[in-house]
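Structures for review follow.
Nothing in this text is a laboratory measurement; each read-out follows from the coordinates by a stated rule. Just so it is clear, the structure is predicted and the values come from calculations on it, not from any experiment. Cβ atoms are built from the backbone, for glycine too; each structure is taken alone.
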Structure I
Amino acid sequence: MSATITPDAAGAADDSPATGDRTRRPRRAARLVRPATALLSGVLLYLSFPPRPLWWLALPAFALLGAALHGRRLRAGFGLGHLAGLGFLLPLLVWTGEEVGPVPWLALAAVEALFVAAAGLGIAAVSRLPWWPVLAAAVWILAEGARARVPFGGFPWGKIAFGQADGVFLPLAAVGGTPVLGFAVALCGFGLYEAVRLVRRHRATGTLPRGPLAAGLSVLLPVTGALAALPLVSDAAEDGTATVAAIQGNVPRLGLDFNSQRRAVLDNHVARTRELAEEVKAGTKPQPDFVLWPENSSDIDPYANPDAAAVIEGAVDAVKAPTVVGAVIAPPTGKLRNTLIQWEPGRGPVATYDKRHVQPFGEYIPLRPLVRLFNSNVDRVARDFGPGSEVGVFDLAGTRVGLATCYEAAFDWAVRDTVTHGAQLITVPSNNATFGRSEMTYQQLAMSRVRAVEHSRSVVVPVTSGVSAVIRPDGEIVSQTAMFTPDYLVEEVPLRSSKTLATRLGTLPEALLAAVAAAGLGWAAARSVRARRARP
């Protein structure tokens, strides 16, 4: 029996494997759109961070993240969030492998990206709810808060707020600290996506969908709030001024081996201090009220080594000003101490501050036997550092100076404690020589600028190898050094004692945002349960 091919049959016959492949290829490409969008959002977040002044890229980054996650299932939200986290944190944290190879860098970025993945899951969960941009931004801050606390005391590097030192949202740091600043940026970005989504739906259907008010307010409220907070940002002196000097002695060579050149580093800082003393004597530089050396400026314990104590004392006596010296203290037993010493001319050491938040895998090695299996560089830290317990505030020639050593500047509590204990000025002595000429030093400097606005204090950042800087309470850098250049800065800075709203509220804004996130996640879970029960 012969077969007759009808037009319909002919069309079906044309749907051969070759035709099916052509159909499937666009579908496969369509499946890659959301992963590519999530990855791009992370890359844009990275590009919004210093040393690039592209803070505004955080807004399209969150808009793209919203586009990737909106309406997705939880598992897809987790995976897309992890892609965004890798796109963000892999390039941001590349400096962590500067001298120890790629394994620690890749491991750190992968683990920290899990917090972004969790945020992606939460954002996907709340994305179907009314006012979802508010809930999504709160979920992001909840994930940042968790990342800043666990594991091993947390790792807040890469908080969205730290990329906004040049941005219009910066005044919000004085209102609610880094959580409110980061929330405003995320909310504005998600609001931009929601506005675009509603416009597209309106064009497609000809009807005005629900939610235009939420979209508009999600964009306008953060910007309006930042403008309203501008009067809170002031660099006016309340308690007079102080002339402060920051010493940058530099290190002989880059990398981890700078620790084997301890006497050369100490001598460099002594030489720069004596050079400053000569300029003061000649009248070309003003007499500083106090002098700040960086972290690890004397890795030789001056309490145990009389020769180190003698050269420090000679420099301090020459400059005729109280000097804060960063030293490694090595007691006969127990753990090392990363210590700042208040050294007075003619009197010697009178007070100390031990760094309270020592850096895991840098100053101490958790799980040492396990970590050694992956990287033998852990044995460079032959003896662990231990944390101090007292808040650091020195009285230097009548000025109360709050102390946050290097890594501590990333932690909200470590800086705020000094202000609530009376600091009129903050210093962040640091040692970034291990990380070479990477972006790390600029990322850390941006943190200090945010802290200046958050607490309305001048911030002085002395660094062994740069970039050292003097920052006014409005976040403006008034002077800074070049990297790996011996130098010193001398500036008159305003002293302030009033407390910003952010200082007074402490962790309350973050707790409220976490409660909003938890309420949104609970609401989404309840709706999901009801929907399942309603199915036949």
Structure II
Amino acid sequence: MNEISDTPVLEIKGLSVLLPDGADREFAIEEVSFSIGRSEIVCIVGESGSGKSVTAFTVMGLIPKKDLVPVAGEILLHGENLLGKSDRQMRRLRGEKMGMVFQEPMTALNPVIKVGDQIAEILEIHANMSASARKKRVIETMEDVSLPEPVKMYNSYPHQLSGGQRQRIMIAMALVLEPGLLIADEPTTALDVTTQAEVLELIRDIQARHGTGVMFITHDFGVVADIADRVVVMQNGKVVEQGTRDEILSAPSHPYTKMLIGSVPSLTPPVRPIPEIAETALEAKALNKTYGRVGFFEKGRLVKAAQNVELILRRGETLGVVGESGSGKSTVARCVVRLIDPTSGDINVAGTNIAQMAESELRAYRQKIQIVFQDPYRSLNPRRTVGQSIVEGPMNFGLSGTEAQSRAENLMRIVGLAPEALTRFPHQFSGGQRQRICIARALAMEPRVLIADEAVSALDVSVQAQVLRLLQDVRERYDLAMLFITHDLRVAAQICDRIMVMQRGVVVEEGRTSEVYANPQHPYTRSLLNAAPGRETNFAR
């Protein structure tokens, strides 16, 4: 752990923020108190709605004051109470004294402005520097966050960068004025395991070199194990426990903390009996998908997203496909469900090759393969009740309205929701509940194959555990074949019978999950496993 200064960079004392009338509780956060010292990383953990982000946004002065009103307490930044500052004073402090890195850099960056100019804008507002001095400082900061070819990257637009590079740009923007406090709000949630490890190492390195105090918001306890000096646990707007990293992870005292840590998937796959050879539900042979781009003034560029992929998936089995972004995982999933057309190869479902089948002929096979996507909110029509979304598919395939409604009610019970909730709209449910509804909608078609494409990656650890148990339950109940796409190796370890590792469109390793994890053969597989956060930590069970 780091050597911590006695003087806090940030000290929050008894902070309470009032919610609007009609909310499910009186306070967004209530009597929150903790501090962050110089050269200290404090991780704030808890489920969605626990108050983590409200705390961070209140410190930054970014909460909508018409809806969220601080009514008690103090926020001391270098001894100055931020709650007494005007909007103009807070704008000055943001950047100079504190910076923030958001969860999704693509929505935080302006898509039509070069990334170098976006960083330089901070200097233009806060520092009296010439244009050439600003550009020099920006390039130095980009080098500081380990961006390749910073002079060239200065003139790039956000869409031209990878997710990890965009996150580094956000870190550079937050740190260009060397503020004493860095707030990172779930900055690695959407990143691959290797990119996540690089970003965590970068934050640790910057914090150590510059003496920065870091408030790191996360629901990933593997990240907590790797990066935290101290941990603050929040539930329903209140701090229920805080202490050093080792105290919290090894000997938690509050039941809520114990529940969260107990929900962290182990990296050790459970012992599974070798199943009897069952009926093949899905088979892909020599599957290829190539994207091409040809312009008048540029040479055509081909991207081989999937190259000669072979897979067999049997009834009652879960096959995990793991790898970084761009490895071809989701391309394979979308090809086998025919959301995109493969360039070549075979996709056999129920003994029929659907790879090049015309859309008019595909309809009969649509119900045999169903997919659950990463973002349940975008997967559901916000203008339709969840009941209408669930019964639509079966009714399109000839089921009567009465039968479809009865099936929907039964499926709601199976996924752990009340049938009465069928009349509600998607926005009236939590993220975990929406994902359960998406699973119910997929099962309503009585498929042979269920594809889960990063279906739990955006969920809190406790909700994730519930959805994983649900997926295992429905697989066994319906004898489903499940193709499980993920970049989370902990999740893959617990749910997958077999693992297929992809890199740049190629399958580099495949085998039983326990064997691959215990003795990975390919260097890429070893690098993925070694980068898994919290790999060396024994979480309290």
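Points worth noting:
- Comparison of I, II - label where mean count of other Cβ atoms within 10 Å over residues 82-89 is highest: I
- Label whose coordinates, when helix-only ellipticity at 222 nm (-39500 (n - 2.57) for each DSSP H run of 4 or more, over all residues; to 500) is calculated, return -16000 (choices I, II): I
- Distance in nm of label points 7 Å out along Cα→Cβ at positions 314 and 506 - highest-scoring structure of I, II: I
- For Rg/Rh (Cα atoms, Kirkwood Rh), the highest value in the series I, II is held by structure I.
- Label whose coordinates, when mean count of other Cβ atoms within 10 Å over residues 122-129 is calculated, return 15.0 (choices I, II): II
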